[in-house]
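Each reported figure results from applying straightforward, stated rules to the coordinates on display, with no laboratory input. On a predicted model such as this, the values are computed, not experimentally measured, just so you know.
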Structure P
Amino acid sequence: MKILGISAFYHDAAAALLVDGEIAAAAQEERFTRVKHDPRFPAEAIAYCLKQAQCDLADVDHVVFFEKPFLKFERLLETYAAFAPRGFWSFHKAMPVWIKEKLFQKRQLTAALRRLSDAPLKNPLAFSEHHLSHAASAFYPSPFAEAVVLTMDGVGEWATTTVAIGRGNTLNIEREIRFPHSLGLLYSAFTYYCGFKVNSGEYKLMGLAPYGEPEFVELIERELIDIKPDGSFHLNLRYFDYATGLKMTNRHFDALFGGPARQAHEALTQRHMNLAASIQKVTERVVIALAESLARAYNIKNLCLAGGVALNCVANGELKRRRIFEEIWIQPAAGDAGGSLGAALYYQHARLNLPRKIYPSDSMQGSYLGPSFSQDQIEQSLSAAGARFERLDEETLLKRCAVDLAQGRGLGWFQGRMEFGPRALGARSILGDPRSPEMQAALNLKVKFRESFRPFAPAVLAERAAEYFELDGASPYMLLVANVQAERRTAMSAEQQALFGIDKLNVARSDLPAITHVDYSARVQTVHAETNPRFYKLLKAFESETGCPVLINTSFNVRGEPIVCTPEDAFRCFMGCHLDTLVIGDCYLAKAAQDQNLLNTYAATMAPD
């Protein structure tokens, strides 16, 4: 049995393929097209999934789309009718696109699938619902036979927040909050107001929050959102334009917070940091209140999370610390990309009632579900690109990498199958020494070409994590923030505490300053030998060299670009930034040894993030 799931046409298009009940492959379209957050029909991702399973589209038994376009169109019409005549120009712009393209997505999807194969589909194209796809992506791969499933995002068809109960093969949505009342859109409104890009800049806002003080929490809760004791909420739409306009916020929002939205080129001020801190705190309050009410209502010990808000690892960490549920599992591809997997899983288990196998950790295989390349393919690609490399045995390779890292060199690390989801987890990563006080700024400005305040995550040997972080259990997908252990922290002097927001960046906060955020927190990845043996061995080699079982782990890309997918992508990125060394499979590349004519000017041509 083969089931193909597809998500597309908003952002982060993706495909996922199930073969005989197992997840065979999953990937975002952006990784192949090199267009960040590519929303188009995921032809390349589908082609990869089929190739990985060594089959054709004609061999696929069922194809499932992750949402229902007609329900979205219904929401659009009803929203414009409810707010008329406000939003006429937005309606005028949206209608031709919907009538020409989006309303008839079944026809569009069928035509696109036909371009991949002349053979007809075995069964008619099936459709899931947006939040049901999210919920399925969280529950079915989880290690739980029974769980409460909470999904939160901007909006699907109508729902913005749902509560489902999963038991065995069954998954039923019990409660929902509907558009325009949306925690995801509230957070995105502040993302927009602080000058970042909606649907991609939310993680920047989260990273900025610790530099500020939550001085606007009371104002937000008084004017923008009414939070009920059970965590349900209602937004005051007077301050927002997203329902019918072309912007997230309006003049009333500007007046409430003392000025217009920041433009991307304008400097960040303490006010922006305080706004970020405030909306982060409000988001956490809603998530905690929802979780507490669900734990009381259902008396189920496990919680699963998905949807864009589930990528807010600070809120996840707070939820974990509260121990409201005994166990929490979060889908690593929690956003719309993961909807492709959820659609396929829901069809497999809830519609076809096929058996579900529960794994002790989960069934995501570490989320290493993307393409891999043989050693011969790697060497052929590098040779064709003009790269100069050495092929080393594993022991020599790991030793040399550990020494490079210990000496302060940035390392591009490309191994095995690419990660599914937004996080690099040691397959397509840039690595560095977390003990270096200069490493955070150096990697941000010279390698990633991005804002200096952006924090880096630590990858740590799973069995050593508790020595460094206040973390109860595993965090394999980098979706939980935990505090650095108290004995490793460095107290700030009164003079340092008085520094302006981002000036605190240069103050070492622990004995691992490059991964310790200004509030003593870190977004932790626990590395396990079972799911990524070579990355695990590298951490062990670094520990042997330095005594430290922790590395900086950030995604292998530069600002405005997707994470690298192929050896060619990795070499091009390596030659366009200030990385010192690159390892692809068994191939070791030093920047100094490369043909200097191959260096490129990435920083001057890169797209905005």
Structure Q
Amino acid sequence: MLTILAAASAAAASCAAPADPAALLAANRAATLQASAPLTGTMTSRYAYHAPGMEGTITTTIDLASGRFMEDDRVGPTTGGDGFDGRTAWMRDLSGFVSPQAGGDKRELAVNEAYRNANLWWRADRGGARIEPIGCGGIRVTPEGGKPFEAWFDPKTRLLARIDEVQSFGSSTETRFADYRREGGLMLPGTITIVTDAAPDSAQTLTLRQAIVSPARAASAYAMPSAEPADWALPPSGEVTLPFRLLNNHIIVEAKVNGRGPFPFLVDTGGHDIVTPSTVKALSLDSQGHGQSGGAGANTVTNGYAHIDSLDAGGAALRNQTVLTLDFSPVDVEGLQVGGMLGVEFFERFVVRIDYGAKTISFIDPKRFGPERRAQAGTAVPFAFYEHMPQVEGRFDDRSARFDIDTGSRVEVTLTSPYVAREKLRDAYPNGVTVTDGWGVGGPSHSYVVRAHSLALGPVRIDQPIAGFSTAKRGVFGDANYAGNIGTGLLKRFVVTFDYPRRTMYLKRLARPDADTSQFDRSGMWLNLGQGGLAIMDVAANGPAAEAGLKVGDVVTAIGGAPVATLSLSDARRMLKLLPVGKPVAIAYTRGDKPETATITPRDLVPPVSASSGRSAR
């Protein structure tokens, strides 16, 4: 299955009345399948791949009777692939690690792909799918165990012309089929074009080079391979521990690239291994290709790929890697020139223990993380993979929820806009505040922030968490496939151990977490680095900063008499969380070139909830 995300398109503005699905599919079968051609055997197809700055080859193998499939991608400097054996969906990432895909909508999408591969809609029972006419030669199909997609057929040839399908992480696809030709008794598209979010510059084109039908293979041929990359190293002890800095809830470690550095690297379960443009330039790396990356905000940015010989964090090293090249935090870098990110590739190879109390991170050989050490690690919380993200079952107050675990997020929990709407949370929590509560690769993220009674990750309960209700229509927080994102703001109550090989997270509660744990900004303004101070990027309506007359574009130069030049951005944000409630604080700032002073009166914008308040009726 092609795992590249793309976007849904609208139906034509005017069209004929809806066609009868049975007649439409019968015509499609007659146009596609030679009368004597059996729908059995194995179809192996090889495509030339083209996208902006990227060329390569994609090979797909499908079972014509069941739709089982596997795909091998070799595009530019990257490799990858995925598959489905009828039971388990799986993915091989660009580093060669293979994982079962049971989180989000990954299995549903695999079921959809298998359904289309086998043309199950031609069967009398439609392969168990629900099929509805939608006009313009189109039908909406919901396979059993899958999710809805739309199929559109050419009114003249009756061949499949387009598939529209909402996919993972809030994106959807428009996949166009053209230039059909006869291969192995089937009419196959010679050209497949995939467009992301209706953006023409995202177009990816696959051109059919070869299609061969051979005898059917056993189901085991499509099963998840047991790939364990042997591209990592640890000292003889099998473990390293190094300190980290916690800057505004971002974990920063020192790492070397190709033996040079060290550079400050962000540790993030939500991302891949990345080097930033400054590191690319410092090491004269060759960055190739152009891809699209997104994050908490609505925007996407361009990334490339580079080969590196080694990435070493205190003796835990990966060798011979293809990494992303990306400026993943162009505005807010916590006062640092960030060198890159230690992402999923490190978590896939090592057991990773993050001790937020001691401010240390350990990388452990999974073979040395036996039953005794697992028992000492804390409460076990199983997770499933949603692509590279660990996803756990939990609860938000009295509601069931699935959460992604994202150490790269600074907040406690951000709930996705589809979950907020489905559970009618704005009505249930009327006393929140709308603010900017994050800034990442996708730009600013805005949330309606409340304090809930509790949140659970598996059997572990956290009281009084601060929750942001996302308003995003696009990006990861527009994704309907999970409830929310758990960040370091919540995780730092624990020693957290990630065991990706066993798909388990362990939580061991700290006796004394950081003082700013469960505290929220009391000023009502969002600060980023600016010229000559800290720039006000957003001001909460009716918050202390707004009431004091502060505005977006002002540059803060001192807080309570302390020059911001003596503070890191992280220290400044921490200070704004811990300001005493009700005690006026002087804010020195410049507006244009003119120095000014304002006085804010801090208050709890998201105060604690009592035992009798905040719960919604169910």
Structure R
Amino acid sequence: MDNKTIAGALENYAILIDLTGGNPFSAKAYYTAARTIETFPESVEKLTTEDRLVTIKGIGKGIAEKIKEFINTGAIYDYETMKASLPTGLFELLKIPGIGPKKVHTIYEKLNITSLGELEYACLENRLITLDGFGVKTQANILEGIKFVKASQERHLISEAEETAEIILQYIKKIPNIIRAEIGGSIRRRMETIGDIDIVISANSEHFPEIINQISVLPETTEILEKKDSYAKTKLSFGFTLEVSIVKDEEFACALNFITGSKEYITTLKARAQLSETTLNEQALLKNNTLLHISNEKEIYRALGLQYIEPELRENTGEIEAAVENNLPELVKPDDVRGILHIHTQYSDGSNSITELAHKCIEMGYEYVGICDHSVSAFYANGLTEERIHRQYEEIDKLNEELKPFTIFKGIEADILTDGSLDYPDRILKSFDFVIASVHSKLKMTVDEATKRLEKAVQNPFTTILGHPTGRLLLSREGYPVNMEYIIDSCKQCNVIIEINANPHRLDLDWRYCRYAQKRGVKIAICPDAHSLDGLNDMKYGIYTARKGWLTKADIINSLSSAELSTLFAHKRNK
């Protein structure tokens, strides 16, 4: 066994001592021993067999025993024991540039963070800036480091994928001789997580080779994976795989349709076409072997006798059957949303004041905003005491006078405690215009525990909205295993609204449950859970989720006017 391997084992042991909050002097001794052994001129294994390890400066009896154990067995028992006691996600955090084991220990001990995604979400909620040894600059550096680590992942959040795809699309549109270019694939379907970026291009066929050559040398390209006359697959510096297909312009609509739909959707759509003696493929639509001129996707569906199917719905979940009957809903649109709910301010863990957030909402064209800072048990997020609640009320009342007709609703994000109760007494809960009830602690539960906990919270007469109902963090943490259909039924019985948390790390309620909520008559609130002005822009991802879930303007409570929403809240409070 070479010296470098032995030194690595000692350094890993030192890291675990720091990671578990062990004796810092012991950790330092192992770090020092590792550096000494790595550059030691003689074979440490040979010295071990000759029982001369302690003759090396800095190698005491205890460290010598660990070295001997590692050489003889290939492992250090204490190291393996310590490692097994820690969540595996902590070791992923160590990959972040500039964050060492001591900082990871603090993050784990103080915030119970065990994964990269949880840490990123905590940074976005400003939870690190108050920790000893951290601060605003450290938090910003950690966020940058997380981006670096995530660049090697195979899947990405819709927000990251869409932003990158738009950058690449703008590069592509500047290439000469391109007629049309559009993003397709799962980004166009607004899936919550994305693998590849798919872009469809049209041009005259004589220009295909030169266009492919230019796509292969785009500024963000790091590797060419595959290259043909009409197709290129490359790796990008953002960590994405880019797939570009070039077709003749008369083939563009069929190609875009084919590349957008899920595989199951395209299979079913092709089968539907065959029923009317029509052939549909990625290049053309033929009726009785006669080529039909198709200039856009709507003409494809018209030719097949179908209502146009929006890209978000193309998942083969009954949308083709509904289109046959002209029974697809008119999906909610961004302009349908008249106000924003669930915003955090400087009163808890937000970055901005109520005044700043209100003015930004007015600038964005909204009629109202609902402030929802964290409640008292969320000590990690500077949750509001009763005294601070009243101070916030006074500020909101003053601003409501100044900003008429814009309205600021008084809300709270109340913690659902382990037994399902909320963390304020009824007299305080009743004073808010609305209450969002959310789980933030003890996430490891059985299905029965999680379901009963949420059911009790929903049954609280002052719960207006159930927040991020499964607690998931996409690509980071599975939600607690709740019986979601049962909870939706409970919300129906108790007249409780369910949140689509629009933060792209959550997108919870999952779109797959939206249709069930719609069928049960349960209303939905699209909420950004914003902790900064930038976070207000996350509303679009919540709208994506609502559209994928077949939801309409009538299903969304923040499509109501300020007066209508005020009446809805008052009815719930006074029922």
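Of the structures labelled P, Q, R, which one yields -3000 when helix-only ellipticity at 222 nm (-39500 (n - 2.57) for each DSSP H run of 4 or more, over all residues; to 500) is computed from its coordinates?
Values: P: -10000; Q: -3000; R: -12500.
Computing helix-only ellipticity at 222 nm (-39500 (n - 2.57) for each DSSP H run of 4 or more, over all residues; to 500) on every structure in P, Q, R gives -3000 only for Q.
One of P, Q, R was used to calculate volume of the Cα convex hull per residue in Å³, giving 149; which? List each step's numbers first, then the result.
Values: P: 149; Q: 171; R: 192.
Derived from the structure labelled P.
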